[in-house]
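Scrolling down, you'll hit the structures one after another.
Each value in this text was obtained by applying a stated rule to the coordinates, not by laboratory testing. Just so it is clear, the structure is predicted and the values come from calculations on it, not from any experiment. Cβ atoms are built from the backbone, for glycine too; each structure is taken alone.
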Structure 1
Amino acid sequence: SEEDILKLLSAHAQHKLQEREQWGSKIEFILAVAGHIVGLGNVWRFPYLCYKNGGGVFFIPYVLFLFTCGIPLFFLETSLGQYTSQGGITCWRKICPLFEGLGYGSQVVVLYTGVYYIIILAWSFLYLFSSFKSELPWATCRNSWNTDVCFEHGHNQTSSLHLNGNSTSSVVEFWERRILGLSSGIEKIGNVRWDLALCLLLAWMLCYFCVWKGVKSTGKVVYFTATLPYVMLVILLVRGLTLPGAKDGIMFYLYPDPSRLTDPEVWMDAGSQVFYSYGVCTGVLTSLGSYNKYSNNCYRDCVYLCLLNSLTSFVAGFAIFSVLGFMAKEQGVDISMVAESGPGLAFIAYPSAVALMPLPQLWAIFFFIMIIFLGLDSEFVYQEALVTTITDMYPDFFQNHCRRKLLLLAISVGSFFVGLLMVTEGGLYIFQLFDYYACSGMTLLFFAILQSLCIGWVYGADRQYENIKDMIGYRPWPFMKYCWQYFAPAICTFTFLFSLVKYTPLTFNNTYEYPWWGYTIGGFFTLSSTLMVPLWMLYAVSVTPGTLRQRVEVLCTPAKDLPTATLKNKIKNKETFHTFTGLYTLRTTVSPDDNGDRAQRSSCSEIEQYV
């Protein structure tokens, strides 16, 4: 009978769905995503941008970008993963095959990021190990690597810095001569720094064993790796607020300068920080969301996670600038002379400050432990997302968990050997090429524009809202839908064009210019990800049979096995919708069944063969 067939196929579909691993609990998903998005940028980038761009008024463009682009795109990617139970490539294959290139391009970015981001962990490990010495090695000029023009950061000792332009501080010499062995340019790649190479190996080993059992191991590790940085941050915050000069540092961090709002670069910095810190357009959120239960309230989770991320950035500013205020007071200089961002903050400014504190070793250890765990979380989630995406493309082959572990091992070993280039004497120049070109903000903005257009207009924002309602039981705030359709693509397009107009080639310390082949490598990094989208579209259209209109219609049609229909209601309503190409395509919608589950919906296409 028809009922027996329905029961049989429903049980079969349920069994297929159960084959995919899921998070052990909601808290594992929350911590994994928090570990991914709460990273080094919260500590070393946001506070600096805030002070640089008008203090408190920087929150105006930041909040605008957050609510029109950051949260909507964050929620969109997570909900797509939860809805399809697929990684970063197969998700788009099922939603809209024409845009599958978005998945390929984002995974290229993830691969590049995983290769270079872990270098920061290698540097941090070496600093951490150096912090256990009786005297911090960067606090003195009495080391084998120091030069004759070295000077120590002491209390109110700045004369050397001002009187002799060739003088370098002991902290800078430790960073450039002891840690990096920095050469004069990328042309002189030099030898591998073997102590850094061993630290890099340690970082990759930790990363591998955090991910090797999939979400079973990742979900347990994040209980420790995602929470410990907050403990360290609170300790450093309390210590910073009790230092003399902390108030001046915080005032410098937050003092509003309304005139800065007229500067377009302030708005550009706000937009880039939102994309940088929320991890959107890389497919990572899609992969993490794919391990959720179908009924998980991803809408509430995403809003809370986004607010947590921004709050962490804000609080980290107090921890950083209170210490910088102390450092400026001790040296008798303006805070602008010691405020830095990026690696300069983590490996020069902050180590300089802790060297002036009582018990400097203790505070250095706390700081670098925080940096390591912030980076480690983000790194192993990148690897988890990449492996998830590949295994979802070939589920039958990777059904054997040993093959999945071998895939992860191959990625880790290959990335380690490529990373050895960045622990050579010229490695920092290569690191900057990766950072500036391979994982550039313009690439992510390009993906954000296409992603918004795809869901907002091709697949349909209303359709995605129905999918979300089917998962969580209610429709989210309508503003999200308007962001997908209008605000996000418009704002991202403006920011993308502004980035192109303001583009300047990469330099090192504003003095060293890369050779032509260095810029060629950088261009390859950028194009190898962004061109995936148009190249895939051309390929997909060329291999699909039919007229051009028929091909586009097929490539804009979602997969039949998506959970969009139920067993009890098979009445199909044909509706036309207008795509961004100007073509009309038939969309099939089926009324949702409040009592149906994902297994029943996914078996709808199979049932039609019998009924």
Structure 2
Amino acid sequence: MTDTPRGLPALGIRRPVLVAVINLIIAIAGIAALLGVEVRELPDVDRPRITVSASYPGAAPETMDAEVTREIEGAVARVAGVRRISASSEESSTRVVVEFSADADLDSAAADVREAVSRVERRLPDNVDRVNVIKADQDASPVVRVAARGNRLSLDALTRRVETDIIPALVSLPGVADVRLYGDRQRQLRVAVDPLQLTAHGLAVDDLITRLEDADLDIPAGSFRDSPLELRVRANATLDTPARIAALSLEPGLRLGDVARVFFAPADARSQVQLNGEPILGMGIVRQAQSNTLEISTAAEAAIDDLNRRLDDVDLVKTSDDAVFIRGAITEVLITLIAATLIVVATIWLFIGSARATLIPAITIPLALTGTIAAIWMLGFSVNLLTLLALVLATGLVVDDAIVVLENIQRRQRMGLKAGAAALLGTHQVFFAVIATTAVLVAVFVPISLLPSTAGRLFREFGVVLAVAVGLSSFIALSLVPALAARILRPADEAGVAEPTRGVMSSLRWFGRLIGRFYGRSLGHAVAHPWLMALVGLLVLGLAVQQYTRIDETLLPEEDRGLIYVVANGPDGAGLRYS
């Protein structure tokens, strides 16, 4: 009396329903994960970056560095988790970029930076404008660009509408760090002095400037108490209209309007944006570090449609979107994945010659790939170009174990064993060979995910996905394949191939015999002259090393995104009219 066979193959043969349910759960988990997993262009390799910017009109770069930049640097340097600080000071503006460790939470880091900056704001010069804290690198390129056209609105009126209604709606979208405005024309209150009238009254322009600076008043003026109420009073003499400024008294009997003309007018243009020859305002949506471009694009599209419905006097048009290229690239990889799967199945059928036998390894491909999608979701990874390329590469690897197991089962059947016995014995014979092959492949792929710095973070998901796919294929080959082989394979599958493919198989066998004879003769010469083979190997190795030194090195290759940028530099001192 013999013991009942144990192990994974025996379990698959004795309890096929259990094994089928386990593999079905793997497939369902993968399909469910596919509906919820994040989709993006590349793995998240962005380090959390916070940009602190401030403007000080009229200040030289040296002044900005000494009085503004150093104060801000000193404040943010004490924030926990800071990895690197870089700063630049220019005329009238400064910028400090704070980079945090990769595991830092961006929202918490931004809150800490705002708190640190607020503590030093009172030590900054009085004329420094409000300090801005943005959850992105200031040099980051916009991922979505939008054009705003005003229907019957002037550029200054369009600027006000964009700043009050459109930019707040876009900057509040999840993942958006900032919305940059290009070609804007702010409305200014201008005072055009009449030199003749000014001279006739014995005044100078400096007198007008002094009077205007002293006229604007908005200060606390005490309070009234009447228990239980207390009313606080402010003295407000803010000049915000042309009439009020024109009525400003310069001296007894003389108003500002007598020597100057006061009116609203657009500010002088510092940039100009056109769409099809029409002046417009441009907006660039900048994403936060570690955010998803595809999600931002979808949210921006919905926000633009909503704004176009609500605003009758403004027309918003999306002029460029990085998500278009990303979606196209992902679609191409998915097409490649489907094509690779079909080619692998066709190749298996061509060499096995039986549709029934081909079905067994063909089932392992979608099972292993969908199970890998479930692992991607569980590990917090994303579906991106690298993980999809890993799945394309895994398409040829995941079927190897199933083919090895199936071929040995067929060999045992040809030796006279029944289907169940052949499936059990054939699988047990190659069990450790399959495990060893899987272990070797995992040992090759996992170190890719352990590379240091940016390369490691970029290829971490690639290596892990390949290792998971190979591991799943090994489990499926040792459990589901013997269960299916014990019930699907028939004597016709063991004895030969179907009639329609016999001609093809005969040609393949003839070609195989030809290759075998050539390989046998070549192997005989190689064994007879080992030193010659070693010399050829060294020559090939030396040639490979020599060519490797000539190959350009880059982290990511250049890509054609279907956009053309033309940058033209004019002579020194050239103004906007020149360009």
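In this comparison of 1, 2, the computed figure 28 for relative contact order in percent (Cα under 8 Å, 6 or more apart) is attributed to 1. Assign the value 37, 18, 14, calculated as semi-axes √(5λ) of the Cα gyration tensor in Å, for residues 96-207 alone, to the correct structure from 1, 2. Matching structure: 1.
P(r) over Cα pairs in 10 Å bins from 0, in percent computed as 3, 16, 26, 26, 16, 8, 4, 1, 0, 0: which structure among 1, 2? Computed on structure 1.
From which structure (1, 2) was distance in nm of label points 7 Å out along Cα→Cβ at positions 32 and 360 calculated, if the value obtained is 4.2? So the calculation was done on 1.
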